[in-house]
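Laboratory data are not the source of any read-out in this text; all were calculated from the coordinates shown. The shown structure was predicted, so the numbers you read here are calculated from the model rather than taken from an experiment. Cβ atoms are built from the backbone, for glycine too; each structure is taken alone.
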Structure I
């Protein structure tokens, strides 16, 4: 009876650990997005996180809002957040990691706002250039 109880508890712990890793720590995708950084702020009730909003312009247009799409993201690194505050109003290319589900200390979950659900965490700036309107 003890052996069955031990194996059952072990299996339950492995399942919970696997679920937690798969949905909260294993990246679903990573890539880059480019657009005009429109908004960047620090917010939250318990966990203060850095949140940003970028406008991606459609059809390769720069300076015109044809078919524009918003991209919402979080930033975990404070030094990166300071750099992004300097980039407001500029065209930036950001590298991100997308997770299936969010952790509150990592930022907001923008399932309803972004085209693809999940938590987008920006980890570096790849390129910055001035916007031409």
Structure II
């Protein structure tokens, strides 16, 4: 039975996609995940998570647009790869932020539709008594 991916696993896979430079396929991604996750996930396991699916799509688009025909010295190539990785991560984070903002607006509307006030929504969490063993 395949194991479920934790948030840490998902973050590792998304980080792997941020730095991806070769031709990208689901099979190659699954192979690259094996050393990181300790087991080879299936394409369906990876595709089930929206963050991985979105990062995969953005990486495919980035690789399609990338023109790597430039011949650069090693130090410039390393700097260009780091810059490309940071730009890819930045774009992915922008997309995730937009998705979270959309989700927040949806929750805000649903709370309004059910008659919840700002006071109800902003109420503090109950305190936890860690000394109590009951």
Notebook entry, point to check: Given that FRET efficiency 1/(1 + (r/R0)^6) of positions 23 and 103 (r between Cβ atoms, R0 = 25 Å, to 0.05), derived from a single structure, equals 0.15, which label among I, II identifies that structure?
Noted result: II
Check: Taking log10 I(q)/I(0) by the Debye sum over Cα atoms at q = 0.14, 0.16, 0.20, 0.22 Å⁻¹, for residues 31-86 alone from the coordinates of each of I, II, which one would give -0.57, -0.70, -0.90, -0.95?
Finding: II
Notebook entry, point to check: If helix-only ellipticity at 222 nm (-39500 (n - 2.57) for each DSSP H run of 4 or more, over all residues; to 500) comes out at -21500 when worked out from the coordinates, which of I, II was used?
Noted result: II
Item checked: Per percent of Cα pairs over 19 Å apart, the highest-valued of structures I, II -> II
Check: I, II: which one has distance in nm of label points 7 Å out along Cα→Cβ at positions 39 and 119, as calculated, at 5.0?
Finding: II
